[in-house]
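K.L.:
Alright, structures below, take your time with them.
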Structure I
Amino acid sequence: MIDKERRKKLAYHLRQLSVGQITNGGFENGIMKDVTDGWRPEQYYRAKTAKYDDAAIVPMLETCWSLYDDTRQHKLVGRDKLHDESLKTIARCILFLRSDLEYEWPHFYMLNPIFKFSILKTFILLAINILTLGRWMRQYRKKEVAAFEEFKKLGDFEYWPFFRKIDYEMQLSRQPFLNGVMKES
């Protein structure tokens with residue numbers, strides 16, 4: 001299922017955030033109002049609607065949340081400006097969100113898995129890590145990296161969120177921005 005309206009709103013807020021037009025707080029407020037029905041980007045996966053939602057929304061929100069420091073208000077300018085590689089990824093995300101393509105990647109939580117655990121589980125993991133002198137975490141991290149490498153092999157990962165390079169190239173050829181043609185949406 002593709003939710004064009006919410007994709008368009010997410011793309012809009014993501015663009016505003018990535019070029020430093022709004023603060024991270026402004027981004028979160030816009031997302032909570034227009035996209036996630038009141039859920040913060042990092043918590044939306046818990047929402048009942050997330051399970052039946054456009055498959056692109058959750059991974060895009062996870063990607064968005066990793067762009068900024070949510071412990072302070074700031075814009076992505078100056079020392080907080082995104083690196084060129086991050087901007088390229090965000091540009092592909094916006095291009096994808098403006099497409100009519102289904103999100104085909106399986107879900108893979110690319111952020112620190114500790115955030116998805118409860119405080120008790122986090123405490124238990126910390127205790128295990130201390131008792132094993134960090135060995136458990138190194139093994140866990142090794143498995144996580146291996147799983148991510150397998151995930152990347154499922155499609156043309158360098159074009160994520162597009163699944164195939166050809167889909168990216170096709171959407172790029174009919175991009176909705178800066179193509180010299182005014183198009184109603």
Structure II
Amino acid sequence: MKTTVKKLVLGLSLLSFGFVQAQDENMTNMLKVGGNVGFALPSSNASMTAGVDLAYQNLVTPGFGLGIATGYKHYFGKENDGIENNDFGVVPLAGVLRIYPKESGFFFGTDLGYGFITGPKQVASNSAVERPDGGLYLKPEIGWHNWHWNISLQYSKVFTGSKGEIGSQNYDTGSLGIGVTYNLPLGK
């Protein structure tokens with residue numbers, strides 16, 4: 001799994017170098033490439049998270065953007081009262097909505113869609129309880145932006161209902177973290 005993430009990051013980096021040469025600040029379509037780190041919160045089955053983000057955004061007006069997003073977020077499992085929780089991942093397929101009150105500065109928005117949960121089929125290595133396959137994905141964020149960069153505080157969650165629970169331990173995919181994305185203009 002680590003090799004796949006490394007290949008994805010390398011591929012996105014190489015792709016970004018090709019776009020850097022053709023940037024024009026009058027462009028309204030952009031590819032957003034970035035990463036995020038955070039804490040699984042509140043969680044009894046995971047501790048930390050790290051991931052990559054990829055989104056396409058169209059600025060419908062100078063202060064309002066719509067688009068689509070995907071990526072991968074890895075949740076590092078933790079031991080909880082004798083339960084050896086497995087690592088797992090989330091691959092979102094979501095719509096993007098962003099509000100930019102000014103050309104540079106504060107912004108806010110959300111991603112909303114479906115989050116596919118990947119990894120071992122069991123929640124824990126010492127349990128037969130199966131993890132959920134996915135659910136409603138929500139990622140609100142607030143942050144700072146300029147033409148090239150977005151830096152945000154973000155909460156992400158896949159709502160899975162009661163699937164994957166072991167005894168009193170809930171299966172939780174919530175995380176609070178920091179994300180950084182680089183905007184690669186694609187044209188008008």
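Quick note: the coordinates plus some simple rules give every number you see, no bench work behind them. Computed from a prediction, not measured in an experiment: that's the story for all the values here. Cβ atoms are built from the backbone, for glycine too; each structure is taken alone.
K.L.:
Between structures I, II, where is mean count of other Cβ atoms within 10 Å over residues 65-72 highest?
P.N.:
Largest value of mean count of other Cβ atoms within 10 Å over residues 65-72: II.
K.L.:
Right, here's the next one. For distance in nm of label points 7 Å out along Cα→Cβ at positions 49 and 105, which of I, II scores largest? Can you show the working numbers first?
P.N.:
Numbers: I: 2.3; II: 2.9.
When distance in nm of label points 7 Å out along Cα→Cβ at positions 49 and 105 is computed for each of I, II, structure II gives the biggest number.
K.L.:
Can you rank I, II by mean count of other Cβ atoms within 10 Å over residues 73-80 and just name the one with the largest value? Kindly include the intermediate steps, with their values, before the conclusion.
P.N.:
Numbers: I: 13.5; II: 19.0.
Largest value of mean count of other Cβ atoms within 10 Å over residues 73-80: II.
K.L.:
Figure out for me which of the structures I, II the number -3500 belongs to, where helix-only ellipticity at 222 nm (-39500 (n - 2.57) for each DSSP H run of 4 or more, over all residues; to 500) was derived from the coordinates.
P.N.:
Details: I: -15000; II: -3500.
It must be structure II, since only it matches.
K.L.:
Once Rg/Rh (Cα atoms, Kirkwood Rh) is calculated for every structure in I, II, which label goes with the largest value? Don't skip to the answer; put the middle values down first.
P.N.:
On the way: I: 0.99; II: 1.02.
Largest calculated value belongs to II.
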